[in-house]
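Below you'll find the structures, each written out as structure tokens.
None of the figures in this text is laboratory data; all of them are computed from the coordinates on show. These numbers come from a predicted model, not from an experiment. Cβ atoms are built from the backbone, for glycine too; each structure is taken alone.
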Structure 1
Amino acid sequence: MDIGFIGAGNMAQAIAKGLLTSYPAQHILVSAPTDRNLAFFEQLGCRTTHDNNTVTSSCNVVFLCIKPKQCEIALREVTWGRPSQLVISVMAGIPLERLYRLLGQGVRVIRCVPNTPMQVAKGVCCLSPGTGVPVQDTQMAIELLRPSCLSVHTVPEPQLDAICALAGSGPAFIYLIIEALSDGAVAMGLPRDLATELAAYTVEGAAAMVARTGKHPAELKDAVCSPGGTTIAGVYAMEKAGVRAGFMAAVEAATKRSIELRNAK
């Protein structure tokens, strides 16, 4: 089975890197309008082209990894319809209804919301299959994405806006936390390199505690907060500053923006 990519940017690279852990490079074909990003795939042994129709005519599964603003132009002259062909779109804000208008009703389509930590095999991804997509196609998509992800789920399409805000935009929110923790430590006298390293690994370790223990984050937080201690003093400072409400508002704002982009014609 050949797997194709239309678009060769960061998400295409992240997904392909995961595929290559168990899939032959010669069966991966990538198209892009210029050579700028194709060099990455060529170094991995993948086939490349500047012709999108070469991908759609020869690949059983095609990942759409182009910018949403470019989709109308990029897909205008593409021919689909290879028997049993599956299209997996990672284009943000392009709903299934619009994808069917762009690709044709005969194409099997799955919407996918990934995130950038897939580049280091630590991503999360949610899928929403279109009408008529067989269960086995959805399962195949999950298996193709799993090597790049810690978590893969299928969800109803209306949930994808909130997932885009939480999982898609979420890494930027966490980078902000890491930067702020590092800044605070630098202000208290730690060197920048050490502060950033400790902040990053502290966030990674805390996330692993939530994921692996199954305990509620509040329970884990309380376990660190000794009465009258340093941690509860810091937590109190964050609560007074509105940190919790700020992050809730960030998810809400990103969700609303995703809905706006989805509804834009």
Structure 2
Amino acid sequence: MSYKNLLDTENHWVTRKGKAYLSDRVVMHNKDLHQELGDYEWLRLYLYSILGRNIGENEAKLLNFYWVATSYPDASIWPNHVTALAGSVRSTASLALMAGMSVSEASMYGRRPEVRALDFFYRAGRWCDDGGELTEFVEREKSEGRILYGYGRPLAKTDERIPYTLKKAGECGLGEGRYLKMALDVHAHLEATYGYSMNVAAIDAALAADMGLTCQEYQLFMTPCFIAGMVPCYQDARDQPEGSFFPVRCSSIVYEGKAKRDWNGAE
């Protein structure tokens, strides 16, 4: 970026996304927020804000289920654990939820695996379009040391969300897409060859690919998806005695560093 670009935007921001004309109107993607979008349910508005267009009703129902299916009110799950810790020390609800959301962008769960799973299916699709075999692409990914996101689950062998997600996809008329079939074929190969299980990240990403979502759009949509499960964990810890959420006594700490040292003398 040159200094001219900086000067051009010093006092002026050009955008096609939206604008609030205070005391008059608010525009989002060329629609009046209050007059044209005022009857939208919040999730539909959120999708519109991401996509700049109205997604189909069945697609919206299925994406809504993504959020419902991941709303686990269990404080042992890491993002919820952070939220509960915040409640235990009497942090505000906003700070607690934002802290939980921030750690949901992890390498082993949450946003990063979801986006990488979606990217995997798009690249696999291009490979097959060029005449390659799907199993060849999978083996190529493994040989290059890439993690096959969506296959295997850190804490459990099976994923209870998968049958419900597939059922919902079928009900919405979205259960026969190219990428969903690809996800199931990849699982069949990995299970037969390596004993890998499949988790819902593969199913969700494949269905998102069938809906035509980009990686960025998918990440934006999925970012708040754990919040409904975080809230009860925050409330539960907040309502208990302060600092009582899984306290750790000193004798329980396993320390393998240097032994006790005399700070007043030579080490």
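Structure notes:
- Which entry (1, 2) yields the derived value 3.0 for distance in nm of label points 7 Å out along Cα→Cβ at positions 186 and 226: 1
- Top of 1, 2 by distance in nm of label points 7 Å out along Cα→Cβ at positions 74 and 114, largest first: 2
- Kirkwood radius over Cα pairs in Å, for residues 178-241 alone derived as 13.0 - corresponding label from 1, 2: 1
- Relative contact order in percent (Cα under 8 Å, 6 or more apart) from the coordinates reads 15; which among 1, 2: 1
- For 20.0 (mean count of other Cβ atoms within 10 Å over residues 26-33, calculated) the corresponding structure among 1, 2: 1
- Answer label among 1, 2 for the case where Rg and Dmax of the Cα atoms in Å, calculated from the coordinates, equals 21.1, 67: 1
- Of the structures 1, 2, the one that 2.4 was derived from, the read-out being distance in nm of label points 7 Å out along Cα→Cβ at positions 34 and 58: 1
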